[in-house]
Structure P
Amino acid sequence: MGALGGLGRYIAARLVMTIPMLLILLTVVFLILRVMPGDPCLAMLGGRNVGPEVIARCRQELGVDRPIVVQYLHYLLGIARGDFGISIRTGRPVLEELFQAFPATFELAASGMFVAVFIGLVSGVIAAVRHDTSIDHGVRVLNIASFSMPVFWIGLMFLMVFAVRLGIFPVGGRLDPVAAALFEPITNFYLLDTLLRRDFGLFLDALRHLFLPALTLGLVVSGFIGRMTRSSMLEVLDKEYVTVARAKGLVERVVVLRHALKNALIPIVTVIGLEFALLMGGAILTETVYSWPGIARFLLVSIDARDFQAIQGTVVFIAIFISMVNLLVDIAYARLDPRIRY
């Protein structure tokens, strides 16, 4: 009960700290978008030569003619109610557009993080176990190279080699165009929906479309996770309990995975959580290169159209999501290390 109570108090404290952080983020987003160049009404009207009365009516409908303080309070109340406004470009609620695009981005980010964690953990553990050998040096060079290369360059190279030259993978999209036109999604998570429909051929097609974008996104993050894993493992491998485990005659694999890696995971979990949040918000280039219909592409199109309602709603949505991921990371951190709760 004491441990559970300590964890509950810790979660409550982190929730209280999250509220002012979100308020600051919402305020920054509101202020930045109010000083952005471009008139949303002119963008909505398509730049046509219209009279001042039409523009005035448009600004009244959007609420941008009100005092800045009134706009701010209306904005906060709308966010609290889950009202992110109406997209000027599509005429649909922004939250509805985001919920439609979110599964694609989440599927891409989760798959990319799976690739990053697998490559990062494996390379980091191998480098730590083979410390100061040629294997260690080679892994460190590859890790540095992976997060030094621009993600758009990796994506373009993968497209040119594996999609255009070899024809192994598709150029872009989430499904074959003909299949996508006939497919009726249930949750918009295509991997899940194809399984729910029991269409395993379409499931494999969705995997083929997802492979290159996920690999591109995962490679960039894997280097950082690999370096963090190596550093944390080296610190743990020098601990006395690892020496005692080896002295007991335990197999090296058991010593490394059960005794060393388990205790080295605490800082690694933090990095993985933060990187996943960044992948969700920073996949614009990957989604653009692979024509992936996610939140990042929706944001890019909204910026091009000066759709400030959609831009504002998207940035707020991503900020709230990142805050929630950070909260979950803090909880996982406290679960792994009971000392953090106190």
Structure Q
Amino acid sequence: MPKLMKKSTARTLAALLAAAFLFACACVPEREKRTATFFDYFDTVITLVSYSDKAAFDEAAAAAEEIFSSLNKLFDIYHEYDNVVNLAAVNRMAGERTEVDPAIAELVSAGKEYFELTRGAVNIAMGAVLRLWHDARINAEEDPEHASLPDEAALAEAAKHCSIDDVIVEGNTVLLRDPEMSLDVGAIAKGYAADRVAEKLGEMGVSFMLNCGGAVLTNGKKPGGEDWIAGIADPAAAGEGFAAKVAVDSAALSTSGSYLRSFTVDGKTYGHIIDPATLRPAEGTASVSVLCVGISAMTADALSTACFVLGAGIGGELIEGVEGASALFVLPSGEKIASGGFPER
């Protein structure tokens, strides 16, 4: 999981996300709408919107932040924390069986299942490869004049240590059988956290829209029975404007695209979503939005990443086979391809 953002970066991303996601409030007095924004978790901006009374909303926001804070530490692959056995520790102890928090065991088990569901397009065991691309992107951001791609030989060597079969979960223990491998759960961690927050707020009786860095989850409707509306960013405009607007009714919507995280080498731009088949950034799709009705945000998260990697052809076939899921593919040309059942407005 990427390092925490600088506040200036977070505010910039917040502005883009504000343009990307529309919280419609027609016929509802503005004073009743309440918003909480968190900058310090999962390397993204998280926004909670509800029309609860102030006391109920403050309680819900505090509960949400507590969950995000706890899971952010557990799923961090770059930093370890005192008295916390997290994924960074699991990676450091590759080759040894490690006792972990039940949330880690659940997330890693889900990651193995998503590998099968997505035909290998989402592979949490690809940490060795993804680390090389992450470092190249960070180096490019810090020193653009000396930006460079990962070494091909290093990528080929790292790819030898990415077998999902070497990830073993038994009870609340995780074993990375290959001492040279590491986990990267970036494709599913935000969705998992959003699901846990949704469960808690549901228990508290709060109707809400939660925007967790491109993963949108709603519970219930707005006052008067109105749908929550999410705007899907136009990737050609770096988040300024919408490619589509979608009603998200007790459902999850996840958008994957490289326009907010990319770097340039010799005039060519490289995104952050890596194709396991090529070990290079996926190309051919500008963004993919997956709507899951009656399915978790984590599943929507995994499917949007997989569809971005697989493209509209194979990705569209994948979505058609998942009950309750639909997708909107936006191509670099601006053409939009929707799977059956996608409720674009």
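So the values come out like this:
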{"quantity": "FRET efficiency 1/(1 + (r/R0)^6) of positions 64 and 152 (r between Cβ atoms, R0 = 41 Å, to 0.05) - highest-scoring structure of P, Q", "calculated": "P"}
{"quantity": "If relative contact order in percent (Cα under 8 Å, 6 or more apart) is computed and equals 30, the structure in P, Q", "calculated": "P"}
{"quantity": "Among P, Q, which structure scores highest (criterion: Rg/Rh (Cα atoms, Kirkwood Rh))", "calculated": "P"}
{"quantity": "Origin of the value 1.00, where FRET efficiency 1/(1 + (r/R0)^6) of positions 80 and 312 (r between Cβ atoms, R0 = 35 Å, to 0.05) was derived from one of P, Q", "calculated": "P"}
{"quantity": "Value -24000, calculated as helix-only ellipticity at 222 nm (-39500 (n - 2.57) for each DSSP H run of 4 or more, over all residues; to 500), assigned to which of P, Q", "calculated": "P"}
{"quantity": "Computed 3.3 for distance in nm of label points 7 Å out along Cα→Cβ at positions 272 and 320 - originating structure among P, Q", "calculated": "Q"}
{"quantity": "If volume of the Cα convex hull per residue in Å³, for residues 32-199 alone is computed and equals 244, the structure in P, Q", "calculated": "P"}
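None of the figures in this text is laboratory data; all of them are computed from the coordinates on show. Quick caveat, the model's predicted, so the values are computed rather than measured. Cβ atoms are built from the backbone, for glycine too; each structure is taken alone.
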